[in-house]
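Laboratory data are not the source of any read-out in this text; all were calculated from the coordinates shown. For clarity, every value in this text was computed on a predicted model and none was experimentally measured. Cβ atoms are built from the backbone, for glycine too; each structure is taken alone.
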Structure P
Amino acid sequence: MRQEAAHPFYESQHFSLRRIAPALVTPPRIMLGLLLWQVVLGHPWGKHPISNANVIGWTIFLWAIFLRLITVRLVTEARDGMLVISLRGFWRSRRIALNEIRSAEVIRYDPGRDYGGYGIRTGPFGKTYIAGGTRGVRLKLANGATVIVGSDQPDRLAAALLVNRVS
């Protein structure tokens, strides 16, 4: 984690891969096995095997997707009068003007039970951004919307949002 003068709050959280990694790695591992069987050992797979070039291409593609997915992280920044919530590694980013935040409350939750898991979730509770853990900040916005941001440092995040909102 880094903290700079220009960033009253900065936090980067990696997603917990303990449960999902086996599912994510299965397709690339299957293709790697097929690559070894067909390309390296020379045993065509099936009655109408795909070409060796396609096996190599699909193997590389699936491993690239896997590596991209395991490096995604949730980055929360309070800077320049904005709260910026980003999924780095993807293109998703949300900006909320600090003067739009009416309240910031530190909360505890169960990600699976309360919000259906990790990531970006939308439901009757509003928009939720959770990478891991069981603590975060519930924001009430001027337009009546609710946003929940998971954080390992929810007290610091709430304080940074409310202090910088006034200035």
Structure Q
Amino acid sequence: MDPAANKQLIESFYEAFARRDWARMAACYHPDAAFRDEIFSLEGKRIGAMWRMLLESGADLRAEAKGISATGEEGKAHWSATYTFSATGRHVRNEVDARFRFKDGLIIRHRDDFGFWTWARQALGFPGLVLGWMPRLRQTVQAKAKAGLDKFVKAHPEYGP
């Protein structure tokens, strides 16, 4: 695989993110892709559904990427997300390290890593500060996010069951 083409793919992905173009973001993924971060663990069309849901519900969500690089098989980037967490109205700035793997000129694996406790402290305030290190809080946030995505997918049949 071509390292320059893989780097361009990552750059296109984040350019689409900055433009809030969820359809172009989804088009960067292989049909058999997998995505994972501290909240979601998704495959296939549900990845595009997640980005669409997040961008449509987060009117002030902004992303900025830097440090993009790629080899023939892997890529990475660092990106910052700023937004208002809708459940609490609190402002969040999330610093994320992304890793990618490629297949057929598309993203086949995407892993975003960020500090859950740092995120919880910003998004949830005092409860996140005190409980953000506990697995139970992470599980609760993951369950709510999954339920929200399930509801979104049900309302948008193009993403499947």
- Note on the structure: Taking distance in nm of label points 7 Å out along Cα→Cβ at positions 104 and 152 for each of P, Q, the highest value is that of structure Q
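FRET efficiency 1/(1 + (r/R0)^6) of positions 16 and 48 (r between Cβ atoms, R0 = 35 Å, to 0.05) was computed and gave 0.30; which structure, P, Q, did it come from? Please list the in-between numbers first.
Values: P: 0.30; Q: 1.00.
Derived from the structure labelled P.
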- Message: One of P, Q was used to compute helix-only ellipticity at 222 nm (-39500 (n - 2.57) for each DSSP H run of 4 or more, over all residues; to 500), and the result was -13500. Which label is that?
- Response: Q
- Compute Kirkwood radius over Cα pairs in Å for each of P, Q and report the one that scores greatest. P
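Among P, Q, considering only FRET efficiency 1/(1 + (r/R0)^6) of positions 56 and 88 (r between Cβ atoms, R0 = 25 Å, to 0.05), which has the greatest calculated value? Please list the in-between numbers first.
Numbers: P: 0.25; Q: 0.85.
Largest one: structure Q.
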